[in-house]
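Colleague: Next up: some structures, all given as structure tokens.
Every number here is computed from the coordinates shown, using simple stated rules; none is lab data. Because the structure is a prediction, the values reported are computed rather than measured. Cβ atoms are built from the backbone, for glycine too; each structure is taken alone.
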Structure P
Amino acid sequence: MPSLSTFLLQLLLVVLVGGIIGAEREYHSKSAGFRTMILICLGSFLFTIFSIHITNGTPDRIASNIVTGIGFIGAGVIFKSDNRVNGITTAATIWAVAALGMGIADGAFMMVGCSFVVIMAALAFLTKLDAVIERVNQSHTYRIVSEYKEDLLKEYEQLFDECNLRYKRVKRTKEGPHIIGTWVVSGTEKNHNKFTKQILHHPSVKDFEF
């Protein structure tokens, strides 16, 4: 087992690394925040320390299962809403924080420090780039209900073309006097807004979900 002073130093680093990354996630109101990241880093650290000494030099027996356990935790923060999957970045962060905890236990402080900087850069400084990409290419599911008219859905698709939007019709249904069309549409935020304004004032549209 490491000396008390070494253990306390490693423990302080665990709290510091997990806490800073967790604070960033907490600030953005993510499901795994400050306390969660500290505990994940601490758990990986302790399992690695114990596996090194319990298994007499063959730590892979216990430490390798950390990856499996972290996978279950990561899966718990991923969820689907509308046509988007959310929580993947937080799940990946959990995975990376667990790796940092293992590195601290092994004494690889230089690797942990460099990796920590890269993780924080990806989470904190690439957010603006992510927002720019989102504005350039958004994907929405549009559902339009109208009174039945021949080739009416093609008229809406022509409007997609005029607004420079890429679309795929995924469903069309006739219910009584109504025709219902559903599309998955991709394009810039500006073009989506342009289409939405036009379709909201279209005389044939009875119901519009977007």
Structure Q
Amino acid sequence: MRKIFVTGIGTDVGKTVVSAILTEALEADYWKPVQAGDLENSDSIKVQNLISNKKTVIHSEGIKLNSSMSPHAAAEIDNVEIKLSNFKLPETNNNLIVEGAGGLMVPLNNKDLIIDLIKELDIEVVLVSQNYLGSINHTILSLDTLKNRGIKVLGIIFNGAQNVETEKYVLNYSGLNCLGRIQQHKELNKEIILEYKSQFSNIW
């Protein structure tokens, strides 16, 4: 059984759609450790509405916060103390997709970051990258930081329009595989997620 943490090179680079695709492709369970804001349309709800298989279990978020901001700030507003010891992977015999919040260096409290949570959970990573001016820097910084923490990266998924030179440089530098590419869609639905299923079902 695979346990995969989906993180990104920043906010809004496509972690949730990648999480939905991987959840569907592997018929995996899904878990969001921290949901900050948008509780009526959380990432868990979005993934649930995008998948078609009957095997997936959407596990309850580890911590729910009311404000759409960095978890450490949202937790302070809600008078919630976030500690790494709060988080335990859901018990399941199925594959598990775990979706982070923002990028690797997003703070959970005054000393711990998302990357510390990944290390605490002892889980493999898929990095979501998107091609924009500066994305080489953001992608390589993310990969080097993961490497320096001794965290295994399974590969990179590129979201959006392809940039051959950017992707070639990142992959050559890192020595990692491109696990796949997804396009940016104006609207997402179950049919679109299913179209990616065969592409991502056997990449491991």
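Colleague: Where does the value 6.7 come from, among P, Q, when distance in nm of label points 7 Å out along Cα→Cβ at positions 116 and 148 is the thing being computed?
Modeller: Numbers: P: 6.7; Q: 1.6.
Derived from the structure labelled P.
Colleague: Quick check on the output: -19500 is helix-only ellipticity at 222 nm (-39500 (n - 2.57) for each DSSP H run of 4 or more, over all residues; to 500), derived from one of P, Q. Which one produced it?
Modeller: Numbers: P: -19500; Q: -10000.
Answer by label: P.
Colleague: With relative contact order in percent (Cα under 8 Å, 6 or more apart) as the yardstick, tell me which of P, Q scores highest. Intermediate results must be reported in sequence, preceding the final value.
Modeller: Numbers: P: 17; Q: 28.
Structure Q gives the largest value of relative contact order in percent (Cα under 8 Å, 6 or more apart) among P, Q.
Colleague: On to the next question. Suppose distance in nm of label points 7 Å out along Cα→Cβ at positions 20 and 196 works out to 3.8; of P, Q, which structure was it derived from? If you can, show how the numbers build up before the last one.
Modeller: Values: P: 3.8; Q: 0.9.
Source structure: P.
Colleague: For Rg/Rh (Cα atoms, Kirkwood Rh), for residues 36-99 alone, which of P, Q scores largest?
Modeller: Numbers: P: 1.11; Q: 1.00.
Largest value of Rg/Rh (Cα atoms, Kirkwood Rh), for residues 36-99 alone: P.
Colleague: Shifting gears a bit: Thinking only about Kirkwood radius over Cα pairs in Å, which of P, Q has the largest value? Can you show the working numbers first?
Modeller: On the way: P: 20.6; Q: 17.1.
That would be structure P.
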